[in-house]
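Just below sit the structures, each encoded as structure tokens.
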Structure 1
Amino acid sequence: MRLLHTSDWHLGQSLHHYDRSHEHQCFLDWLLDTLESEAIDALLIAGDIFDNANPSAQAQRLFYRFLAAAKQRLPRLDILLIAGNHDSPARLEAPAPLFEVFDARAIGQVTRDAEGRIELERLLVPLRNREREIAAWCLAVPFLRPGDLPRLETQGDAYLAGIERLYHQVLDLALERREPGQAILALGHCHLSGGTISADSERRLIIGGAEALPVEIFDPAIAYTALGHLHRAQNIGGLERVRYAGSPLPLSFAEVQYQHQVVRVDLAAESLVATTPLPVPRWVDLLRVPGQHAPLDEVLDALLALELPETPLIAQPYLEVRVRLEAPEPGLRARIESVLEGKPVRLARIDPTYGRQNPATAAEGPQSLDDLGRLQPEDLFRKLHHGRHGAEPATRLLEAFRELWLHQEDEA
């Protein structure tokens, strides 16, 4: 059986207010061609299909047109997707009858029966090969919130222990269900310990003090674990069988150097044979000028010398300007825009640093609206608490804030 592992599409995302529908459409067109040329049996999408819990009509059209086109071009393709922390679990599952028409299955949330027991059956999904035979069973576990987990009495981290218990329960069910020659897979959206993060574009997943989960959650009986959340493609703990596919597009300038990809996964009966990264083209470049922060006059000269080929607006590169200042420069943006006038480039961000700042403390506070926009809710809460009380919030207060924030995201 041959699978394709992808994640973190973030359909509907804008880059510093620039719409990215063109790039998303280019990726989805490329993905259709790749599914066909690579003779893929099943497509695994490991969460964050959309950029937020209330995606635009345009973002939803992109997704559903992709499903329709995939069904037309590859009528025997199985599609399995789970919700990430950016997705609305209920919204993602709502079109279930439509998904069935496309041989697709969406697992957005953990549900319970009338007695309060987790319905493990719906988290175990069979995957079929091109002969329409069950070739694998997949533990399809969406992004987990504390209320999703088994209720345990533990002296340690209840969140971590609950995740381990849930995966083991679904794995036990898979081991009972599978027949000889059928592989066991896992699909998850979480942050594993040892994974490299993208600080500018990934929400930190700190719940109950557990920011990163141990790779040991995924038992060796699982032939391949397809993960989402981290935007840099990588394996974890040196294990080829536990991988993040990464995002197909750079979601911030921090990801300029990433080799974005999807991962082809080849199985033989119950075993993993090979994982093959397939590089995703970059349809719109991200430019940083200059490469390092420099004085304003040098920056303006570098921008003036910038030569780029004529390109339609939707394909023009995004530009981050990096400048070192001695003091605030009220007319900074106007001066930069004046130099760029007529050049086929889109000014996305100005990243200033200040010459008198200590580099070790330069990141302590935001220097621009862009920096402020990257602060996470917990960071803002910490700053407000420190400003009012002169101290960090107590651990119990932080835990209460995290639960409250997750609850409001669920309600969004």
Structure 2
Amino acid sequence: MKRSTDRILTTHAGSLPRPADVLELIQTRAAGRRVDDAAPDSRLREAVGEIVRKQVELGVDVVDDGEMSKPGFIHYVNERLAGFEPSPDAPAGSTWARSREVQAFPEFYEWFGRALPSPGSTARHLACMGPIAYKGHALLQADLANLTAALEGVSPAEVFVPAISPSNVEEWNRNRFYKTPEEYLFAIADAMREEYRAIVDAGFLLQIDDPRLVTYWILNPGTSLAQCRKWCDARVEALNHALRDIPEDRVRFHTCYGINMGPRVHDMELKDVADIILKVRAGAYSLEAANPRHEHEWRVWRDVKLPEGKILIPGMITQSSVLVEHPELIAERIERFASVVGRENVIAGSDCGFATFAGSMEIHPSIVWAKLGALAEGARIASRRLWGSA
């Protein structure tokens, strides 16, 4: 994994807005309606090429495919894991209605849900009804092939591919087969390991998406901090089981809070979970740091030592506001992190993805591109100051 050796590198958290025709294709397939000809696959390949070139043109150094083929960053695995099927007692929705946030601000979340319903609210939950196995090889290979083809003629610093963590699958699709929660979790980990390994074997960086590590606290109001930390420790153990023997410097870990627009007063604080995050077998850690609930947390790294050889990817732009961050502000944010962990250990990123579910409407694509452009410009400003170069 490349470091910021002579300038601050830039990246983002994974998902980017899909073109309208690609979005229609994804939604058609997600609804179970057949697509009979090869034209959609060809269009998807083109879209991946377009989004890779867009990132490079905007000045993003470490790019991905924007998750163009995925209906969502979690439930894409519904097509890739055997052992799951529709069931009358499958979860009908998330536990968000019982969360600390909704309990504190019920009027806001009821109003917001009517004003801007989330595409994720219609995503299908399944139930585990049999042994779990990975069956998504063809879909994964198509994604990897499209990304490889998209790199012709462009030269990003590096390329990553996001994949969901075992604990998020555990929450999304409930267990009706395995005897214990632990057995279920580790069965998911063993299956997802095939996807993780294939991504790295194809020459890409693997990004583990794991918002549940820090949102478990929000979603379980009756849980104490000590109980939450114990839960987190067990999920990191399962993730590390899935990552065993995969070189740490080929893995980046992303966690975030699962909320875009909202008060967010109950987000878990970084100081309460940073040590557990650092237990993940990864070379880099991508965290929220740009929105007003977390911008102050750069100071946590004064007390929590970043292990030798590790990299931080703090968010310098956020999906939780339509404001486009000023490049000077982004540069200041970068410099703060450089002052506590070292400039070579910082890659400037985003708080979260900008289209975690296909059709996400909170941030218009034009604003996403403006934010990524500001990120690149802010990194150039910070690089001049940190390295004293032109």
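Only the coordinates and a few stated rules stand behind these numbers; no lab work does. Please read all numbers here as calculations on a predicted model, not as lab measurements. Cβ atoms are built from the backbone, for glycine too; each structure is taken alone.
Odds and ends about this structure:
- Identity of the structure behind 0.93 (criterion: Cα Rg over 2.2 N^0.38 Å, calculated), options 1, 2: 2
- Structures compared: 1, 2; top value of relative contact order in percent (Cα under 8 Å, 6 or more apart), i.e. the largest, recorded for 2.
- Here mean count of other Cβ atoms within 10 Å over residues 288-295 was derived from just one of the structures 1, 2, and that gives 21.4; the source is 2.
- Which entry (1, 2) yields the derived value -13000 for helix-only ellipticity at 222 nm (-39500 (n - 2.57) for each DSSP H run of 4 or more, over all residues; to 500): 2
- Each of 1, 2 could give mean count of other Cβ atoms within 10 Å over residues 72-79, but the derived value 16.8 comes from 1.
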